[in-house]
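> The structures come next, written out as structure tokens.
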Structure I
Amino acid sequence: MKKIEAIIRHHKLDEIKSALVEMGFHGMTVTEVRGYGRQKGQRETYRGAEYTIDFIPKLKIEVVIGDEDVDRVIETIVNAAKTSAIGDGKLFVWSIENAVRIRTGEAGSSAL
């Protein structure tokens, strides 16, 4: 099993969710996060004073899938999230040792 974490722009969430559901993946966790990278913040003006927001608001999507689906899910997320501009985000893949569905006690890939 693998866990895919994708840091994305807020407005891309619905597009990614729709693409994953269309592929047959119905579970994900979404967290609001803030980050700093090559985008280097953004300038805002409030009451005539200009300031820089260093940490940009983003969303983190987490999906746990079987090993056989990793490449398809990565390709789907990248294609749905891409705008070709700085700040599109990052995608990370983690190995998952085990998963347990609390309600039934199922373990391993059957718990997904």
Structure II
Amino acid sequence: MEFSTSTPIYLQVVEEIKRMLMSGELHPGEKLWSARDMAVRYKINPNTAARVYKELELQDLCFTKRGLGTYLTEEQGIAERLKKERAEQLVADTIATFLGLGYTKEELQEIFQKAISRL
């Protein structure tokens, strides 16, 4: 995995794990790697790997069973929820970019309608 310098590494790994969950590479309730294995897998510091797990827990995406390891949430529909959140954020960011360029809401509607009709 190539890391960007504009975002903290631990957040980039969190996003990668979320992507894997959304794509079906990882499944709800699946056991995740140990912090040491994650550090090797992503070529990151073990403390950074621990921070990844802490962030995933804060986002209710994983939980730890003492002595057994860390597991992805068992929440059914988590992949769909993450996809919806990601799509909404992408649309909001795109709209904000266009508005920042001086487009009006009406112009944006026209642009998006044309783009959708070409699909």
Structure III
Amino acid sequence: MSREGETILERVGFRLQLKLATIEEYVLVHENVWPEMTAALSQAGWRNYSLFLDRTDGSLFGYFESSDAQASIEAMKGLEVNVRWQREMAHFFDGLNGRNPDDGFLTLENVFFLA
């Protein structure tokens, strides 16, 4: 149940697998995400976007919220800045089988949320 005027946000959790040898570089790259990339994500409706890393095995958990998650994902796909970013990020990951990271993540089922 939502309060009147409250925007309902979809929550999306996803997983990717980093190559262990790339962890330090991956973290460094994310200290300075391109301003045009963060602006594009915001304009596409990505909110509270976070990445969490387990350095012991390279598992990466991502999370974002959006009023329409699928539309927000699709809005990023055709943007030139995202095409460049995905190309730059692809070498960090295992298991993509030629896909871009934003096409290769495993979406997780949301089983509980405490507001």
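Taken together, the values in this text are just the output of simple stated rules run on the coordinates, not laboratory data. Predicted, not measured: the structure shown is a model, and the values here were computed from it.
> To which of I, II, III does the computed value -19500 (helix-only ellipticity at 222 nm (-39500 (n - 2.57) for each DSSP H run of 4 or more, over all residues; to 500)) belong?
II
> Figure out for me which of the structures I, II, III the number 49, 31, 26 belongs to, where Cα extents along the principal axes in Å was derived from the coordinates.
The value was obtained from structure III.
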